[in-house]
Structure 1
Amino acid sequence: MSHHLVVRVVAKLLMPFIILFALYVQMHGDFGPGGGFQAGVIFASAFVLYALVYGMDAARKVLPDGALRIGLALGVLIYGGTGVLGLLLGGNFLDYSVLAHDPVHGQHYGIFAIEFGVGLTVASAMATIFFHFAGRGANLDEMEE
């Protein structure tokens, strides 16, 4: 797609707004519709767009496999760690009210941490799945030669 200048420019202009919308959905998930899963999918869609317009090699430079693996593990660790922290502080698993001096503040902190962990895991998983499926044809061509 290197010869489609308009598509490349529009994609480059849209990506910050897609990421900003993902952050909005992430932050707004505490008070209304949205949250970690939806934000993760929207965030990953920005990198899918980048890969479709600029190619898989360029996308893998922007979002390497190592970063995706770290994102997957870190998101699950944040989710599980929030639950374990509740246990260590004397509550139940994923009992957010013990995370702060005020149970309401604890609920907000816990939900934010959980939603962030889910969003990070989902974004990393969606990008990984796309990269594996999109790169499958290239690997088959290399094996035939």
Structure 2
Amino acid sequence: MAVTRWETTRLPPGLWVFAGGCVGTLARAALSVAVPDPSAGVPTTTLAINLTGAFVLGWLLRTLALTGSDRGTRRVVRLGVGTGVIGGYTTFSTFDVQSVTLLSRDHVLISLLYLVISLVGGFAAAWAGTALARHTAGSRG
């Protein structure tokens, strides 16, 4: 039996977050295995994951906001994809631990660069995602 649009919006919100979180976490784990960090220990995979996640989340949330209120299908997408998939895909705790690990190995400059690039880059990626959503919404009329 197929699930209708009406039925999907009636499911508990936590279910959408849980399911999305499983998908996002699996995607992050698969990328971490497929693209390991270089031998120097610079956490480039986590950096790329967090920057792409910030961009996609910025685009998604702005697009949803520009297309209507946070109800029905838009709410399900925000919870399942935004909070669930992207929340599971990105990882603040790994970012923190990797920064501390770099410091504990006396890689102070690399740790500081990683922190700055992650924070400034994440902000810039989220801004770029929202800008793309605004541009796309504007081109649709």
Structure 3
Amino acid sequence: MMMNRSTYMAKRGELPREWYIVDAEGKTLGRLATQVARVLMGKHKPTFTTHVDSGDFVVVINAGKVHLTGNKWTDKIYRRHTMYPGGLIETPARDLMAQNPAKLIEHAVRGMLPKTRIGDRLIRKMKVYAGDKHPHQAQVPAPFPLKLD
């Protein structure tokens, strides 16, 4: 007797959203970013579906205390262009951390998300703050569900 074994496909409105908080103090940037990207995409859930935004919200605090290994504070260069001739702007990680520590984490996580419209929606679910204060107390964010070493 044949049984119908269809694969579960999540729909957009039927997945509940959780709020998680992560303390970036003393964490390595790349290892933190991979775990945050996983939660934003929803890969930590058994109902993960590639074409549906099934992830959760993540609040990252203490972004100003994130850690980089080796000589990355001086050797890692963030480049952007103003679209004018000679408009290449290069910023070392140390200077970017001094200007806006949240950009460091946002850039790392954005690079690990899909380069599609769904990736643009996913990055908006991450809130990054340089200090330990954040305006998301009403959402009652739970501790981060994944292991961060």
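What follows draws every value from the coordinates through simple rules; no lab data is involved. All values derive from a computational prediction rather than experimental measurement.
Each of 1, 2, 3 could give helix-only ellipticity at 222 nm (-39500 (n - 2.57) for each DSSP H run of 4 or more, over all residues; to 500), but the derived value -27000 comes from 1.
Looking at relative contact order in percent (Cα under 8 Å, 6 or more apart), point out which structure of 1, 2, 3 has the largest value. Don't skip to the end; give the middle numbers.
Details: 1: 27; 2: 39; 3: 32.
Sorting by relative contact order in percent (Cα under 8 Å, 6 or more apart) in descending order puts 2 first.
Consider the structures 1, 2, 3: one of them gives 125 for volume of the Cα convex hull per residue in Å³ as calculated from the coordinates. Say which.
Details: 1: 115; 2: 125; 3: 165.
Value 125 for volume of the Cα convex hull per residue in Å³ corresponds to 2 out of 1, 2, 3.
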